[in-house]
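> Read through the structures below before going on.
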Structure I
Amino acid sequence: MTAPIPIGPTLNQIGQIFVNVKDLDRAIAFYRDMLGIPDRPDLDHPASIIYYKVEDIERIYETFKARGVEFIVKPRLVAPMPTYDLWLADFKDSEGNFLALMSEVAREVA
């Protein structure tokens, strides 16, 4: 008998899906504003990247890491926005597909 999966944080909201393309102009005509060229060689593969939106990226990161999830990049600030900071943490699923945690951390606005 296998042990039950522990209950805890789950991924239940997709914040973004990144679709890799080879011909950006052709793809723009098809997808319009949902596209991006991979910014690292390890992200240049045929599958899309699903970004799961989470409230507390550090807590989810630590919980998933403890469960054996293979993180490629720990949580890091990727884009300071006017009212929030965008944080990402890249990981792989059991099949080697790239996924990411995504968190919009509210900023103090003067």
Structure II
Amino acid sequence: MLTVDSERLKQLLQFHEADPKDTFILFALAKEYETHSVLDKALFYYLKLKETDSNYIGLYYHLAALYEEIGQNQTAIEHYNQGIEIGKKAGDFHSVSELQNAKVNLEITMGN
């Protein structure tokens, strides 16, 4: 569990307070909470990032994977699909490939 004594978290929260719409800081906060298994806070910051910048392609893989981790597989698939569409529009075929692979792996797992 993440403690208040986390210097990295304190610093990220200060940066976030200074610029609440900074996509990198929102992503970093989500990852920091996720790293420490504070999944509700991780989900909060991923969703806040999605609301702030829905074209932030790196979001979709991590958000979908978090949904997988908490057992919301259909929601995970929806987010993989959203990321795939955004990646295609942006011409980011590396991200599209990663998202498609993760989605297929989840679908295979769900089929078992």
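> Tell me which of I, II gives -25500 when you compute helix-only ellipticity at 222 nm (-39500 (n - 2.57) for each DSSP H run of 4 or more, over all residues; to 500).
II
> OK, next. Given a computed value of 1.5 for distance in nm of label points 7 Å out along Cα→Cβ at positions 11 and 43, which structure among I, II does it belong to?
I
> Same structure, new question: Work out which structure the value 17 belongs to, where relative contact order in percent (Cα under 8 Å, 6 or more apart) was derived from one of I, II.
Matching structure: II.
> From I, II, which structure was P(r) over Cα pairs in 10 Å bins from 0, in percent, for residues 27-90 alone = 16, 42, 33, 8, 0 calculated on?
Among I, II, the structure yielding 16, 42, 33, 8, 0 for P(r) over Cα pairs in 10 Å bins from 0, in percent, for residues 27-90 alone is I.
> In terms of percent of Cα pairs over 22 Å apart, which of structures I, II is highest?
Working: I: 40; II: 35.
Once percent of Cα pairs over 22 Å apart is tallied for I, II, the winner is I.
Each reported figure results from applying straightforward, stated rules to the coordinates on display, with no laboratory input. Worth saying up front: this structure is predicted, and the values here are computed from it rather than measured. Cβ atoms are built from the backbone, for glycine too; each structure is taken alone.
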